[in-house]
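Heads up, there are several structures right after this.
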Structure 1
Amino acid sequence: MITGLRKFAVIPILLLPTLGLDGIFASYQQTHLLAIYNTLNRVLMLFCLVVPVLWFENTTAMAINGWIAASILNFGLALWFRNLPFKGIKPTTSEITTKVIFTYSLPIVTANLWGMAIKYADQFYISNYFGPEVYAEFSNGFIEIPFIGMITSSASVVLMPLFSNYIYNNDSTKLVETLQNTIKKSALIIYPITVFCLIFSKEIIETLFSKSYSISGIYFKINILINFFNIIIFTPIILALGKTKFYSNMHMVFALWAWVSGVIIVNIFNSPYAIAVLSTANTIAIYLVAFFYASNLLKISVFKLVPLKLILIILTTCLVSLIIIKLIVGYYFISNNFKLLFISGILYFLVIIFIERIFNVPFTEVVKPILIKFKQNNS
């Protein structure tokens, strides 16, 4: 294990050139290069990790060696891609001093460290107080919906340079319009997916991990509640406004609270579900505190930024339609989770199209630009 850890220590060093690539490509509006880089990176990782283990030796050491090989190749790939936006541009001395860079960036580093403390608080209490079996159920259930993380992280990467540019040019109108549009489109994508996973949480977990982990569906359902709030993309606003100290201090306060409140919850309720609820509540509180702070800086009401009427229509129609779908489809396919999810998903998609026409909820608005661009590329 020590040898494996020593080998693994090389990998973070090799991945250093990859830091900031997302921001570079987003700033220069060359996200297509980011898509190509990420695809090549994942293919290399898959090839170097899986092929040696399957064809040569099925050991941890072989997997780590493959990982190191993939990291070396990714190192060269990142260096090459990083220079593409600057081809033909002569380097000049920057007006921004090293002191300014560290003053801005160090609080972000400490915020990430506090973020790790927040993330691992619930795992610590459940693994130490409730045993390995409960921790296994928690680990399999208390997970994010993959699509949601991809959407929010991609939006943050794209918005950061845009917000920085708006603030630099003192164009608060465009900033607010962009933020409103982002929240609206995020809700149109995220909420239907979140509601589906909430209603079918148990079936999804059983399909992924077998019925032995049926109880993990409860943790999954608790964690899903976060997705109703992560349409609030606060990080790009706060960082673009230069409020990195607040960003760090906020994470510090919530990290300390996560560990202190964990002790209180364990002693009062002595329940792993209570720890999961606490973790979810803390995350939601971070979103709300940061968003109210950002709206205060922008001098605009939170209720003007969030389309409450649209959100209410989406949630109500999606919840009612999915409950009815589950009752009808579940009656015929109650013993087969895969069929239940598949048929319910198709019916749900058709219902969403119906909802769009009846209630004027523009679900396809977020898809149309992609389809138009796809048609233009193929014409």
Structure 2
Amino acid sequence: MWKLSESRRQFFVDCGRPEENFWKTLFEQANHRELVNDEKYAGFLEWEPQHSNCPELDGATRALIDLAPAEWKATMRNIFVARAFKGEANAEASSFRSAGIIEINYGFTLAAMIYTTLFSHFYDSVLTTGKEVNFDDEDTETTMLIMEEIERAAFEPIDVTDQAIPTWAAERHVRAMHPLQIDLPPRRKESDYFNLVNVVEQFVMAHEFCHHMLGHTDASFRHSPSAKRTISEWLRRIEIAEMLDGLNGDQKQEVEADVGALLLLSGTLSEKATRVRSYNAVGGSMIALVALAHVSGGWVSRGANETHPDFLTRYEIMFRLVKEITMSLPVGEIGDHPMGFMIQLRGFISAVLQTWASKAGADVKMPNFLNTFSWMIDLEVEFREEHRRLSGGTA
């Protein structure tokens, strides 16, 4: 039987660190004594680990438990979710006789922040193009100069990050190496940025929770039989049997965890789905998967023995799932819809993938923003037409 206290103890014993706030330990290791001793941070740093060693992850864990089906809650409440002192962009679920643990590497947290920043720049360029560029202006030279600057703002942060990846790999540590990986565009609210970073982490946490719930870890006795049935039913609904046939056992488990994570984060598993949670699930899943693929080079299959499916496979499965759970939602008053957000993310993903491919020996050019923007408009038109058909002729 797992117990939260034992799971917490097991993590701290294994890592050999004091049972205290992650940030306090990190600041002390980095010799930031001025922060540790500052009265302004005293209350925050004195926070004691409960469901996690990190206050942010503790809150995210409680939120996921609240969204879980009733039969999952007893197990999830006794799993300790740790922010680990490791630089790689990774996470893992591990189990023991009386303990269940999820570790989110600090390197992944940094990757979540960096790629959310990259998306913020890309999205800001999309907004600028849609609202401020007059393509009917007869002064085409001025328009093209404006578009050149918009393209730089959208793609330079991606290119800078693509160049940083070999260093990250060599150092086994993801870290911001350029202001464009940190600084937000003026229009981007910090609250919106940190909310997106939070749901990116939540998606990965949900993925690891699902590994536990689906019996993928050593202590498979803790799994929920209904979880396996539920996820299997959703896999049938999105018609991916042929795709699954080409995957090995480990890769199928990763797909199951991806699908379970999106359903959990969206509230679908517990009938608590809302429009906002659908947006969170879309943003969290897509940015998490593109960050992991870009950092690891896992865009395409590198062999039958890989433990994880390639990005294109995971993306296609998640795209089908998002469509399945959101197409019944009405378009909002300002024309908003989770599939519209997915289209924005598809544009961003294509830019990151094309940037990588153009330097990886493929016969691919660097992305062109105007082409990407036009493609996104076409996708939006296709979505509107399909949504109108499914909703009986109303938008």
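If you rank structures 1, 2 by FRET efficiency 1/(1 + (r/R0)^6) of positions 113 and 321 (r between Cβ atoms, R0 = 30 Å, to 0.05), which sits at the top with the largest value?
Biggest value here belongs to 2.
Supply the structure label, taken from 1, 2, corresponding to helix-only ellipticity at 222 nm (-39500 (n - 2.57) for each DSSP H run of 4 or more, over all residues; to 500) with the calculated value -26500. Don't skip to the answer; put the middle values down first.
Working: 1: -26500; 2: -21000.
Working through the options, I get structure 1.
Compute distance in nm of label points 7 Å out along Cα→Cβ at positions 193 and 241 for each of 1, 2 and report the one that scores greatest. Working shown, then result.
Working: 1: 2.8; 2: 4.8.
Looking at the calculated values, the largest one is 2.
Going by mean count of other Cβ atoms within 10 Å over residues 313-320, which of structures 1, 2 comes out largest? Before the final figure, lay out each step's value.
Numbers: 1: 17.1; 2: 19.8.
Structure 2 gives the largest value of mean count of other Cβ atoms within 10 Å over residues 313-320 among 1, 2.
Ranked on FRET efficiency 1/(1 + (r/R0)^6) of positions 105 and 329 (r between Cβ atoms, R0 = 35 Å, to 0.05), which label among 1, 2 comes first with the largest value?
Ranking 1, 2 on FRET efficiency 1/(1 + (r/R0)^6) of positions 105 and 329 (r between Cβ atoms, R0 = 35 Å, to 0.05), first place is 2.
Each reported figure results from applying straightforward, stated rules to the coordinates on display, with no laboratory input. Since the model is a prediction, treat every value here as computed from it, not as a measurement. Cβ atoms are built from the backbone, for glycine too; each structure is taken alone.
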